[in-house]
Each structure stands twice: as C-alpha cells, then as structure tokens.
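Each reported figure results from applying straightforward, stated rules to the coordinates on display, with no laboratory input. The model shown is predicted, which means the values in this text are computed figures rather than measured ones.
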Structure 1
Amino acid sequence: MNSTLRVPLLTTLAMLAFAGNSLFCRLALRDTEIDAASFTAIRLASGALVLAALLMLRGKRPTAGGSWPMAAMLFAYAVCFSFAYRDLTAATGALLLFGAVQFTMTGYGLWTGERIRGLKLVGLLVALAGLVWLLLPGLAAPPLLAAALMLVAGAAWGVYSLLGKAAGDPTAATGGNFLRSLPFAAALALTAGTTTATVDHTGALYAVLSGAVTSGLGYVLWYAALPMLRATSAATVQLSVPAIAALGGAVLLAEPVTTRLLVASVAVLGGIALTIYRKN
C-alpha cells in the first residue's frame, strides 16, 4: 500500500476501533441481557486469544511481553468501563474516559517535576472546567456513580499507558497483558456467576467484537501507525475518539446530544489540544 495512504488509513481505522469500544459496550449493556461482569470477561478473553494468535504467527511467545502490574491496570480499566456504561451514554462515557486518561498522565508529569505554563496551563484549566461542568448536578448530569467509575477507568488506563512506556514491543506487551488479565476476569465472572450473571447470544457477540476487533486488532492497527506519526500528531488525533463515539451514539444508538455535553466536549477536548500543542 502507498505509504501516503497507509498512515491515515491505519490511524482512521484505529480511532474508529477505539470509539467502537464505547459503542459496543453501551449497546450490549443497554439492549441485551448480558451483565457488565460477563461482558468484561468475554471482552478480555477474546482480545487475549486474538493477540496471542497474532504473536504466535510472528514467532513470538504470547506471554513474552507485558507485566502483572500492567495487567492489573488493564483489568481495572475494563471492569470499571463496563460497569460505568450501564448508565452512561456512549458520548459521555468516552469524554469522561479520555479526560481522565489525559489528567492522569499530566498529573504524573507534574509529580515528576514537569512544569506546565502558558497555553498548556490554560488548556489544563479549561479541560478541568469542562469536566466539572459536565458533572455539576442537574437534569443533564450523568449519574454520579457511573461517572466516577468511568473516571477510575480512565485513571487506570493512564497508569497502564505510563507503565507501557518502558514495556518494549507494544503489541507483545498488550498481548501479554491481556493474557495475564484472564485470572482477574475469571474471578470476576465466577463472583458474578453466583449472583447476577446473565449472558445472551447477542450480548456475547458484542463482547467478542469489542475484545477481538475494536480492542485487540484496534491496538495492533494503532501501534502500526504510531511509529509513523509525530508525538504531537499522535496525541492530537486521539481527540477524535470522543467525537466519533458521540456521533455513533447519536446515529446508531439514538442517544441525545445535550447542550451540556457539547459545551463540556468543546472545553475538554479544546483544553487538551492546548496542553499537547508544541511549537515547531
């Protein structure tokens, strides 16, 4: 494939996959009988199988990469993500998740001595104001518990990303982490199985698609595009994910896009864009 077309194509497919995670999870938990714990377990197992198969095709041992701390963060992200989407729209969930990821990574930078000033500081404050505005009490505010769970999911993914900077081959690390997350997923499924576990064929299919396609293959596509993108471009392009999720939620799931969500989205995504801006 022409390299001029390859990078934007891989990047576009990866962003669609990441937004698809929100859509599949929300669709499954809203419109089918599957419970959040079962969705999480099936998603992680499907992602692990696909990534293990890809690594073996490349002649690599599936557990050669990754670590147990990263796997724990991956599981924390996945389980909080699923339980949050029982009560959040696709757009709201994606915005909260993305905001929490960025704030976690920025907070780590501040803690390790990085200075934020000028446009970066303005952007950080604007983005924080956007999240606060979204969560303020009112008819259009998301349920507080669900919002808190999604913020925890974003924080876990932020820590996962920070740990991944020293993990070597990202595809191998992701595959190893998915495989290591399976004991956590199995424990969750067994616990839910004694109480409220329900699984139907359609819900299980959405979980498999979320794990195998929009998670497993989505990460492979992203890591294939990432070396060909500048750091700022890679960070900026991810701003499209909440927007794609919002559009998908409105078109495919008939979810409302409120004024509060629009204002918060502009503030959060615009503020983050300022924090990652670099002058050439």
Structure 2
Amino acid sequence: MTTITYDPQKKYPVITSDMAFIKDQEESFVAKIYQPDGPGPFPVLLDVHGGAWQGGTAEDGQYFDHKLAESGILVAAIEFRVAPKNPYPAQVADVNYGSRWWKSRAKSYNGDPSSFGILGISSGGHTAMLAALCPTRSEYLKRPSDKNITATDASVDYYIGISAVLDSHARYLYAKEAGMENLIQGSLAYFGDEESMRIGSPQFILESGAFENLPSALLIHGTADANVPNYIPNNFEVEYRSQGGDIELVRFDGMHHSFVREPLPESDKAIDIMKHFISKQVLSPK
C-alpha cells in the first residue's frame, strides 16, 4: 500500500482536462481537473468558485489551482447551479455532491481522498464552508446519488477560504449601508430574504452550535477588500476557535477582494501559505 505524501517544494508538470461531473435530464456541469503528472498518490482538493452566487466558472481559480497542482495536489474546480434560477441552498447541494463525486473519482487520477480538502473563494468560500460545516444536513443532500458515485461521505479534512463571505447576513447589511447595489441584489437573488441569509450564514451556524464538523481552516483575506469587510473574517476566526476549531486567519495588507486569482507577488505568497497549510494536514509516513 502506497502512503500519501506531500512536499510543497516539489514541482510536477500538470495535465488539465474537463469532464461533466453532474449529468441529469436537465443540466450538465463541468469539473476542470488539474492533475500532477506523477505516480502519487496525491492529496485531493475541491475548488468552489465565486461570483456573488450568480456567476463564475470553473476556470476562475486557474492561477492558484495550477500552482497547487504543480506542487503535487490533485485539484478539481467545479461548476454548479447559481441564482436567480436556483436559489439557496442549491449550490451547497451541488458542492456536497461534488465532494462525494471527487472522492469517488480521485483514485483514477492518482489521488488519495483520505486527505480531502475544500477551497472556496468569495461566495464560493461561503458555499464551501457550509458544505464543510454540515456535510449531512438534509437540505444539502438534494442531489440524487449517481450510480457511479461510491463515496457517501461529503465531509472534508480541511478548508481554505479566500476572501470568503463567511457571514452572508452581515455582508448584506454592510452592502446596504455602503449602497453597493450589485452586492445587495446578489444576496437577494440567492437568498430571497434576510431570514434565509441568516439561516444560511456560516457565522450563525457556528454561534447556534448547529455545525456537524469543524475541519482545520485557513482564511486568506486582503485588508482592502471592499466586498467583504475585515470584521467578517475577524469575527469568524474568534467564533470558530471558541467552538474548538483549529483556524488561522492570514491578512494581506492593502490587498483587494479575490486578489489570489491574479499573478501577483502577494498571490504567490498566499499560495505558498496554502501549500504549507495543506502539508500539515497530510500525514507523512513514519
């Protein structure tokens, strides 16, 4: 039996491919796979894109997905249902399904899902955190299991949030106060009303004790983020730790929302921090 290892200093060629991971009578959604070209087995990561719950594609995180795969992580970036056609919690259910799908398929790409992480950026950070906190919540299990999916467990070992909307209700109130119409309408299109924003808030789930799991978490946040004010990750970090979770918040002074998608020195530093975080989650052979 080969033991999973991960050395963030290594560098592999990357093979990219696309495949439909959801196919039903009405819809088909794509997963973009970044596979290190080596024997593995590699740790496995699911990337959940942002887009104010209304847009975005599997290619949005191409910069950091490729860099992570280069270091020996098997990554799948998935697309899913979005608002306004599909309101909350549709995309959480799709991500829950995506976790089970990727666990089932990862071995055929030299991945080992015994070390399984989820990464989300912006609204994708919100969706990914809900999926991580509550992997068996009934409303997050709406997608019927595909006959080819053998994994029934959607739980994750670790979470990475980049510019993550970790309190959907607080972010809506912030957008209203700041007069940010695009963010206001994005929240309303997905949640419908403030009560749903509150119920579907990772912060509220933490405070109410309604979570099922508290995976190790890393938050990357730019202090000049105009979309997600600094008090949202700050408050989340405090509450997560008070509930017994292991969490680290890394702030990047003066950086803007979702900066890690861009080829910047700060992005490369953030990606290195992500690699180091993942290396701590992977058990090396003794």
Structure 3
Amino acid sequence: MFQGSIVALVTPFKNGKVDEDAYRALIEEQITQGTSAIVPCGTTGESATLSIEEHNRVIDIAIKAVNKRVPVIAGTGGNSTSEAIELTMHAKKAGADATLQVTPYYNKPGQEGMYRHFKAIADAVPFPQVLYNVPGRTGVNLIPETVARLAELPDVVAIKEASGNLAQMTEIMTLAGDKITLLSGDDNLIVPVLSIGGKGVISVVANVVPRDTANVVSTWLKGDTEKSMRLFLKLYPLCQAMFYETNPIPVKTSLALMGKIDDEMRLPLVHMSDANLAKLKKALKDYGLIK
C-alpha cells in the first residue's frame, strides 16, 4: 500500500509555538521533490512534546497542505492505548490516509500486550495502520512472530522497522512478507532493507535531501539496483550525520543552517555540542547543501 521515500517530517517551532507557515513550506517542498508520503507527528516531529491540541493541529495542517497529492500517515501512537485511539480517531476524521503506531514506550508490555494494543486500535478505528518498531527508544521489541499475528488483521498494512536488525526484518519477510509491507526505519539501511523485499523507507534524511532519498528507492524499485546502490553510498555519510546526536536535533539544525526553519527544539532536547555541530556543518558542506 505504501512504498518509496516517506518523510518523517520535522515540526518547526518559532518562539515556542508551531511555525505553521514553515511547516506548510516544508510539505510543499517534499511533494515537489518526489517524496511518496508525509508522516506528521512521528519521532522526528517531536510528538512527545506536543500537546494533544498541537498534535491534532499539526496533523490537520499536513492533511490540508498535502491536499490528497500523496498519502498522509499520521503519527498517532502512544504508550496509553486509549490516548492512541483518541488521536487516531481525530486523524481519520480529519482525512489522513493511515496511522503510524509506535510500540508502547516506558510501560514495556510483553508481546501479548503489544498485540492487544495494536488490535484494540484497529478495532476501535478501522483505518490502515503502519506498525512502528524502534526498540532503542521504546525499550520493547516487536518480534517477527507478533508482527505475523498482527499482519492477519486487515487494517495492519505495513511496518516501519527501526530495530537495525536485518535478520529480524528478514524473518518478518519470511513469516508475513505476503501480508505486510516492510519499510526501513533507518536511513543507514535503505538499500539493505530493499534487498530483502522492503518497499521503501520512513526517512529522517529526506527532510534535508528529499529528491536524492526518493531516487535511491525509486531506482531500486525500477530494477536498476546497481545505480540505486551508487546513489545510496553517496547519501550514506549524510544519513550518518543525521544521528551525530539524538534525532531530530541534527536534522532540525541542518534545516536551520539551510534557512528553512528556525533553530528551535523543545526541552529536554537542546542544541548540538560545538564539536558535533562542526562535524555536521562539514557533512552538509561536503554534500553541497551549505557553503
């Protein structure tokens, strides 16, 4: 259902509030540069520090700005099942095309708890659901057997896999590759995930270089795997640079250096250290994005 380069879009702030004009401009650029779908309010969008009202507003803006030109996959997950259902209801009513549902964080549920969490959301809000597994942030790992169980649900259509474990992703493809779409959740693994049957990436680096990220995936899906690999290897140092510090600090700093947003994050995130900022600037200069 979903494939290509899907951007996990940053949420720009200005004087402590969501910068709606900058957000709309970012969306417009993404679409014109070949991005396949927009994800508002994911990890990169600092969803953890958005109020419920802001969260819903950001999704509303994205849906209206996109205007059905590409799908909007709204980040509406949470560690509270009831809150995730509430956010997902709003996104569906507002006109989103799907929901991105992260594994419940901090609570650390077991596999049965995670299964019931995602199933409860699907039962309450029949709506295409993209699972999101990111153990490094949530403290829990959605194992392939549980993914296969969830893939039996008609509304569970894809998984953003950010475990970094290619063996685990291969097992997902073995168990449920005919029932669920695998999307890389790690820019450093775009081509490796495509090579085992993945269909795209939900990307951080696409915020900075949307067309180049889109070209890596589209070239692979068209069958020119050698060219895709060359494009990926060129992109790879920039992918690494986006994680010199906790995401989304480097990507928001990059966009600020490129003049697209204000250099503003919300606590507990803070500006980059001088050493890492110097490394980031070098990576951006080497790629030709800043002077």
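From 1, 2, 3, which structure was mean projected area of the Cα convex hull in nm², for residues 177-216 alone = 4.0 calculated on?
2
When helix-only ellipticity at 222 nm (-39500 (n - 2.57) for each DSSP H run of 4 or more, over all residues; to 500) is calculated, the result is -10500; to which of the structures 1, 2, 3 does this value belong?
2
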